[in-house]
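Novice: Structures follow.
Each reported figure results from applying straightforward, stated rules to the coordinates on display, with no laboratory input. Given the structure is predicted, the values throughout are model-derived calculations rather than measurements. Cβ atoms are built from the backbone, for glycine too; each structure is taken alone.
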Structure I
């Protein structure tokens, strides 16, 4: 995986564009992630697969920016979480 490298590249790009990502403005940054997911949902409702893919990409870009800006080793975090998830029961007892 090269997610850490991508995260750092996105953070550098974001900084060059004049935006800031830090722990102090994390609520705003997280809500921008939610906004991108909502826009993907709207594209899904319109059955617009091209726009859906674009909005999904925007979601990842915002998440990678957060990881890269905060120095999160996202590859290790994903590996740790997936290892834990393998120990959980099917659907974790939920319907979805």
Structure II
């Protein structure tokens, strides 16, 4: 690889160090130019993740509300059964 670098640098009329610096600079400039696209992609991913989190939260909220309602109905049914049992006990003991 070093020999190839020396040959490429000689063709460009530069030292190997200058050739490598120029290549690194060109690559960084290319990455900077692509960075807005990368940032847009990252924002899009975060937006999708945020929507997924909201949907997940809403789904769990609905499940939680259903469980609370189920518990309320069970407590009400238990209260009615206790009252009915108490009424029967009074009726039998009379």
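Novice: From which structure (I, II) was helix-only ellipticity at 222 nm (-39500 (n - 2.57) for each DSSP H run of 4 or more, over all residues; to 500) calculated, if the value obtained is -35000?
Specialist: The read-out comes from structure II.
Novice: Next question. Ranked on distance in nm of label points 7 Å out along Cα→Cβ at positions 22 and 86, which label among I, II comes first with the largest value?
Specialist: Once distance in nm of label points 7 Å out along Cα→Cβ at positions 22 and 86 is tallied for I, II, the winner is II.
Novice: If you rank structures I, II by distance in nm of label points 7 Å out along Cα→Cβ at positions 46 and 70, which sits at the top with the largest value?
Specialist: When distance in nm of label points 7 Å out along Cα→Cβ at positions 46 and 70 is calculated for I, II, structure II comes out on top.
Novice: Can you say which of I, II returns 0.00 when FRET efficiency 1/(1 + (r/R0)^6) of positions 14 and 78 (r between Cβ atoms, R0 = 25 Å, to 0.05) is computed?
Specialist: Here the read-out was taken from II.
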